[in-house]
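Take a look at these structures.
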Structure P
Amino acid sequence: MRILSYTVPSERDGQSVRAICRGPLQLSWSLLNHIKLQDMGICLNGVRVHTNAVTHTGDVVTVRLDDPLVQKRAPGVDYPLRILYEDEDFLVVSKPAGVPIHARPGREDALENYLHGHLPEHLAAHPVSRLDKGTTGLLIVAKNGHMHDLLQRQMHSPDYIRTYLAVCEGVPFPRENIIDRPIARMAGKTVKREVRSDGAPSRTLYRVLSVHGRRSLLYLVPYTGRTHQLRVHMASLGHPLTGDFMYGKEEPELISRPALHSAEIYLTHPLSGEKLHFTDPLPEDMQRLLTEK
């Protein structure tokens, strides 16, 4: 389990344990309420205390981050994951094509299964964002609920920027623009989305990086996080992603999935404040599209 430790500085002398947990330790109310019920969940100088206990300069507050997901974690499966970064709180993995993120009953072919084959039994995987089954590339996975919460708070802010590469049909005009079109669930559908005036606000930056015959290589930045946002927005311009069976045309002879890749992530480590940057090169199936005439 993860133990957070904080030594009270002079400027916080006299503050309650609750204020320390909510302030520098950044615990959410829901997590704090869960932890304080655990045996030795919150301690002051090694002694379990209530959150209204008063701290003084030099005192040490420790918090034990028990994770309820560990009790119901999906079975682990040995799989050669490509992990680009890992520390005590999270890891960055390159997701393969055709792999769903979340495990399903009776099956053990999801990224969650593969992550649990890598993580020790006292940890559970907490994917910080979603990638469709067909989408490849970078995904951040927290190792506890607290880090998951901190990273999700950063999303769609200057502290956490995700960029994608995609191949679309045709050449969008203008070659760089922001798509600002609301997205809603399509009537009668479970997963499929559409641009609709009563949808949730949705914004995407696109930029044409290069043109290859009848296709374009795109740089995409989602400023919001709607389901299928990048695929829906590009299709709404008349330039669906190559191979997108749902919003464009299925082309299995060219690529078995929508041509979308999570290529780059910038973030600030929520605990250390370190600036981190990760990149993942364009996969071979998308590279081949750029040579097709």
Structure Q
Amino acid sequence: MTNLIKKCPECGSINLFWNKEKGEIVCRDCGLVVEDKMVDFDQEWRAFDSNQAAQRRRTGAPMTYTQYDQGLGTEIGRKADIYQLGSKDRNKFFRLRKWQYRISTAIERNLKLALAELKRVSSYLKLPKSVEEESARIYTLAVQKGLVRGRSMESVVAGALYAACRRHDVPRTLDELSEASGIEKKEIGRTYRFVTRELGITILPSNPADYIARFCSALKLAAKTQSRAIEILEQAQKAELTSGRGPTGIAAASLYVSALIHGEKRTQREVADVAGVTEVTIRNRYKELLEELDLEKEIKKTKKKKKD
């Protein structure tokens, strides 16, 4: 609280005291009450272990789009609890559970299946929770607007995940999403463009530099090679070599050039497999980088050193 008010407006002193019991901030030098009637947002109970904390807590888990009811719904009994009842009550609760499922809307039923698939793909790709939450929100909006109708649920899930990855600058290629979801790359791209257009989601072009760290790790290259690849990319961006070209292709080519400069030879096939592009793409981007940025001299120097 004292961080909000830096100094006393009367004497300019920074020697302020926050009286929690009275809800006041007082200047210790001149006695001015700087702030009063302050609300204390801390919990009023104490807990000395996790059991006490669980017993005294009066709120549930936070809302989340990764659950079909955003974590606010309730279920009629769990099976373990139901089996403890007599046969008459047990049958009654089983019927209630069945009806609870039947009266759920089509959107809820769709979200139950889709969000389970979304969690599976997210776990396979090792995506952070923020990306999972954002993709679940995008999918929920798509279902509510009727964008899933006529399309496979899996392709919309993959499209939502790709959109969330792009928004959070988490580099994942369409090839990786295709492998994880079992949907064709073209179908994911088509669905992604449709969903983002219909929902009005603005996504900036992905930065090739975001892919460098992952590609470098997969190819087991040194840190200096990674740093030089990023420098090459920055030079390429200034020379406007990245505009109109795929970010993965230009990133892979800059890493290939950097590896040659530092004497860590990797074949174009190896780099292409990691980046999910063709050898032709690597070769074309590689030639452009050498010609426009005059990097051939550095590569020749490395070759000479090796010979010597």
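Structural remarks
- Of structures P, Q, the largest value of FRET efficiency 1/(1 + (r/R0)^6) of positions 30 and 198 (r between Cβ atoms, R0 = 30 Å, to 0.05) belongs to P.
- The greatest value of relative contact order in percent (Cα under 8 Å, 6 or more apart) among structures P, Q is that of P.
- With semi-axes √(5λ) of the Cα gyration tensor in Å derived as 41, 21, 17, matching label from P, Q: P
- Origin of the value 5.9, where distance in nm of label points 7 Å out along Cα→Cβ at positions 62 and 254 was derived from one of P, Q: P
- Value -18000, calculated as helix-only ellipticity at 222 nm (-39500 (n - 2.57) for each DSSP H run of 4 or more, over all residues; to 500), assigned to which of P, Q: Q
- Structures P, Q, by Rg/Rh (Cα atoms, Kirkwood Rh), for residues 110-173 alone: label with the highest value: P
- If Cα Rg over 2.2 N^0.38 Å, for residues 54-101 alone is computed and equals 1.47, the structure in P, Q: Q
Computed from the coordinates by the stated procedures, all read-outs in this text should not be read as laboratory data. Treat the numbers as computed from the prediction; the structure is a model and nothing was measured. Cβ atoms are built from the backbone, for glycine too; each structure is taken alone.
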